[in-house]
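In structure tokens below, several structures.
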Structure I
Amino acid sequence: MQEDKIYEYAVIRLVPKVEREEFFNIGLVMFSKKEKFIRMEFYLCPDKFRLMHSKLDYDDVIQNLESFRKIADGDPQGGPIALMDIPERFRWLTAVRSSAVQTSRPHPGKSKDLEKTFGKLFEELVK
């Protein structure tokens, strides 16, 4: 019998006007310390982005999200934070910040298949 794997995840949000605290979900980051697993994906619909009437630049937001991905993946192009171990990278990505790209608080869970659970959460919370 396959054992449950403990994980944490956080929803990545776009906050077009930080002072208004309005947001919509654009991604997910998930990690499991024991499994040495971390995954980050995002989807930012250009049409939905335009509806927000924000001064944000779409390409700048995408670049910011790509930086998040490089850090999650441990890509050296992500800078010194990307070189940290997986739990430290996850904690940095989910730290409270006042910027256009933010994350929810981390939520715990258990899963027999982390990839399948990631896909399910991504579909439910982001797409």
Structure II
Amino acid sequence: MGRIVHFEIHVDDMERAKKFYGEVFGWTFEDWSEYAGMPYYGAVTGDTNEMGINGALMQRKGPSPEPCQAMNGYACTIGIEDYDSTEAKIINLGGKVALPKYALPGMAWQGYYIDTEGNVFGLHQPDKNAK
């Protein structure tokens, strides 16, 4: 099977991106720049015994995505426990709402945001009472 095992988030400002993802989601980072031959920080997103994958922040090699541009790639969706407090952190740290919180009835709350580097990502809070 072709299971996804790693992700990369392309960034303009590495320190700003590390701060954003570290403070919003509690991710930690390991400097893998020497191995990659460019600014590249491994992102540890949670306990290895939990479902999910780790990834990296890497230096963007071209122009940032344009506002209102159609998605050209994959959007990572991040599982969270408290939607509203996570959204507040995103906004307070310079992120923006791309698609406001909405219900997946009987399953979860979902929404999409733009990080400090112009990338789109999703939030997903399981909630059987969502409607």
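Between I, II, which one scores greatest on relative contact order in percent (Cα under 8 Å, 6 or more apart)?
Details: I: 35; II: 23.
If we compare relative contact order in percent (Cα under 8 Å, 6 or more apart) over I, II, the biggest value is for I.
When helix-only ellipticity at 222 nm (-39500 (n - 2.57) for each DSSP H run of 4 or more, over all residues; to 500) is calculated, the result is -10000; to which of the structures I, II does this value belong? Write down the numbers at each step before the final one.
Numbers: I: -10000; II: -5500.
Considering all the candidates, the number was obtained from I.
Taking FRET efficiency 1/(1 + (r/R0)^6) of positions 33 and 105 (r between Cβ atoms, R0 = 30 Å, to 0.05) from the coordinates of each of I, II, which one would give 0.10? List each step's numbers first, then the result.
On the way: I: 0.95; II: 0.10.
Source structure: II.
Every number here is computed from the coordinates shown, using simple stated rules; none is lab data. Here the structure is a predicted model, which is why all the values come from computation and not from measurement. Cβ atoms are built from the backbone, for glycine too; each structure is taken alone.
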